[in-house]
Structure 1
Amino acid sequence: MRRLPILDLLVKVALVLLLVSALLVPDLSGVKEKAGTARLVVYPLGLLAVPLWWWAWGRRRAARTGRPGFPWSADLLVSLPWLLDTLGNRLDLFDSVSWWDDGMHFLNWALLTGGVLLAWAPRGVPRGLVVLAGLAFGMAAALLWELGEYATFLRTSPELQTAYTDTLGDLSLGSLGALVAGLVVAWTRPRAEAAAPVRESAGARPT
């Protein structure tokens, strides 16, 4: 558990360094013609998603349930997709490795959905609802991602000719990743604590 904060911090620092280098030397970023400016804005917000949620709402819920503590696992899972995408573009893996794009759409949505579920899903929520929530989030997020790609660079890119087939594949893989994440979180998270015994009222007579 002590390693999680360190690993989480390393992931965030690595992404920040990659984004700074992309800002200083755009030709080496791999995203110069792939909505590089939008990524410089959105990706840091992705790193801040869990900390901001924790500050605004999560810490109070944790205090009420008696389980205070920052959700490092959730923050790490939510942060990793932004780093993997940036690193893949920097190393030109999306264009040079045939399966990389498909693999990233599955893995990144699985990681992102898993992180969101770990941060949100209370222990008392039924497993089926956790899976459905994960699938709904993953499908919605994948759709927003594809819409963002189209709006920021795809509609003026040569890739537009194959965009329909590619988008359907990306949405399917992202949804599958979200479903797998929902199943894993639902069946591996701790179950709800046993209900505390009802205490006798102060005026009740012992039997």
Structure 2
Amino acid sequence: KKEDNRYPLTDEEIRDQVVTILYSGYETVSTTSMMALKYLHDHPKALQELRREHLALRERKRPDEPLDLEDVKLMKFTRAVIFETSRLATIVNGVLRKTTRDLEINGYLIPKGWRIYVYTREINYDTNLYEDPLIFNPWRWMKKSLESQNSCFVFGGGTRLCPGKELGIVEISSFLHYFVTQYRWEEIGGEKLMV
């Protein structure tokens, strides 16, 4: 309804946004899901906590009852695992921008109109922002609202926030839910899943 929305979209714009979200998210969702399994395998306490969260959720539902959005909202530790996985195994390493004015940085002039690549991955490993930044620690996302910090760029930020952020989180949460409640996995023959 127009009265409820300051920026109503046309049917064509809605269709374009749906295609963009589905196309853009297929690789990020699948890679993040795979990396979450790798980190959970390497960190049994995190896997145990995640499994506990999902088994408790299953106990409140009928065996054949599917997940709904309210269930996903209750998955606090799952969300923390997704953010920590995304922080450590950054899929999108930066963003393209166009300068709107001449800009001088450390004595170098970047003229107005130039396309620049802002490499955001290193922010995820900054010791000023994250204690032990190379350690998988999903609990760091439970202690304070790191997700809302200006330094959290795993889904972009501001007006450039990923429009598929919540859809991607729902997809990964659903995958993890069914995987950890129905399967167990282990290394075979001492082989490492990934170095």
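We did not get these values from a lab; they are worked out from the coordinates using the rules stated. Since the model is a prediction, treat every value here as computed from it, not as a measurement. Cβ atoms are built from the backbone, for glycine too; each structure is taken alone.
Once relative contact order in percent (Cα under 8 Å, 6 or more apart) is calculated for every structure in 1, 2, which label goes with the largest value?
Largest calculated value belongs to 2.
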Taking mean count of other Cβ atoms within 10 Å over residues 17-24 for each of 1, 2, the highest value is that of structure 1
From the coordinates of one of 1, 2, Rg and Dmax of the Cα atoms in Å, for residues 9-128 alone came out at 16.4, 50; that one is structure 1
If Rg and Dmax of the Cα atoms in Å is calculated for 1, 2, the one returning 19.7, 64 is structure 2
Structures 1, 2 compared on mean projected area of the Cα convex hull in nm², for residues 49-104 alone: the greatest is 2
Value -15000 of helix-only ellipticity at 222 nm (-39500 (n - 2.57) for each DSSP H run of 4 or more, over all residues; to 500) was derived from the coordinates of, among 1, 2, structure 2
